[in-house]
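Given below, in the form of structure tokens, are the structures.
What follows draws every value from the coordinates through simple rules; no lab data is involved. Model, not experiment: these values are computed from the prediction. Cβ atoms are built from the backbone, for glycine too; each structure is taken alone.
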Structure I
Amino acid sequence: ITAIACPTVNSYNGLVPKVGGFEGGTYTWAPTHMAYGKNNRSAMLRLPQSRFAIENRAADMCMNPYLGLGMMLSASVEGLVNKIDPGPSLDEDLYVMAESEKAERALAPLPRNLLEATELLSQSELARGMLGPVLLNSYLTYKIDEWERYHQAVTDWEVQEYLRLY
């Protein structure tokens, strides 16, 4: 779902636990792992206390709402029909949880970039069923091309960071 909900290379810059350098940084309150929790802003899916809703906190504003909501609804229906147990609600701060505890609880990390997300999407039977093979393959082809074009571009950051050194 992440390749649909976070469709650009820039989308993944926000899916990090902290921003900042060696000083320790500041928490972003963005999700980094596939988990749900009651009013937990560090979880991917948040169940707010004040209203009856499910927030997908790993959706980017560039997401196509039709594709994104279609994938999320398909995943929800699959979970209900197949009686998939989502496990207990995670109500602890994922940012301070040790990596060993995340592994113990089988908390899968979200893809770190568009390439990882498209690789996972290409293996998804849910996506193939919801989008159909033609749309899925077209989407994947475009996103892989986007990833390759992104890596061919020299950014201002690279110029500023490395030109003075080399």
Structure II
Amino acid sequence: MSIDKIVAKQYRDRVNQAVSQFGDVAIQPNHGLPEEGWLRTVRTALGMTGTQLAKKLGVTKARVFKAEQDEPHGSVTLKSMQAMAEAMDCHFVYAIVPKHNVEDVIKQRALEKAREQVNTSSTHMTLEGQSLSKEQLEYEIERVAAQIMDKMPSDFWNEE
């Protein structure tokens, strides 16, 4: 196995780990985000006032409340979230979680590309009187998809 393939597998494993850790949260409505946002929810759970958090951060109370208002709308910065989490003695967790296992996403894309290639070839073969059966076509699509996944060409995600 080449170094590139080993590295790619390590990346896939890491992302799949995130899917298993955060997958349940990711499928919840609004990704599990409380209506008032995590900042206000955690601050309130800790019994900390906005003024107290602002003092720990060295900012105004208005800035804390602005961040708390912006968070549920997705307009607070990651840097602000990190700073506020630290001030509340919390971890800030940020993740992009695929909807499906990485291998499944790659296989689906490889099948799409293989289907395009095989269907194009099949059309030409039919015109020459050499058409394949449905079973042969499916076998060919699977075979080509496996080759595509093995090579992972640079145009893999290009839309044609």
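Using mean count of other Cβ atoms within 10 Å over residues 43-50, single out the structure from I, II with the greatest value.
The structure with the largest value is I.
A value of 15.9 was derived for mean count of other Cβ atoms within 10 Å over residues 59-66; which structure in I, II was it taken from?
Label of the source structure: II.
Given that FRET efficiency 1/(1 + (r/R0)^6) of positions 11 and 75 (r between Cβ atoms, R0 = 35 Å, to 0.05), derived from a single structure, equals 0.70, which label among I, II identifies that structure?
This value belongs to structure II.
Still on this model: Out of I, II, choose the structure whose coordinates give distance in nm of label points 7 Å out along Cα→Cβ at positions 67 and 91 equal to 1.9 when calculated.
Derived from II, not from the others.
Given structures I, II, which gives the highest value for relative contact order in percent (Cα under 8 Å, 6 or more apart)?
When relative contact order in percent (Cα under 8 Å, 6 or more apart) is computed for each of I, II, structure I gives the biggest number.
With distance in nm of label points 7 Å out along Cα→Cβ at positions 123 and 147 computed per structure, which member of I, II shows the largest figure?
Ranking I, II on distance in nm of label points 7 Å out along Cα→Cβ at positions 123 and 147, first place is II.
I have -21500 for helix-only ellipticity at 222 nm (-39500 (n - 2.57) for each DSSP H run of 4 or more, over all residues; to 500), calculated from one of the structures I, II. Which structure is it?
Corresponding structure: II.
Tell me which of I, II gives 17.6, 58 when you compute Rg and Dmax of the Cα atoms in Å.
I
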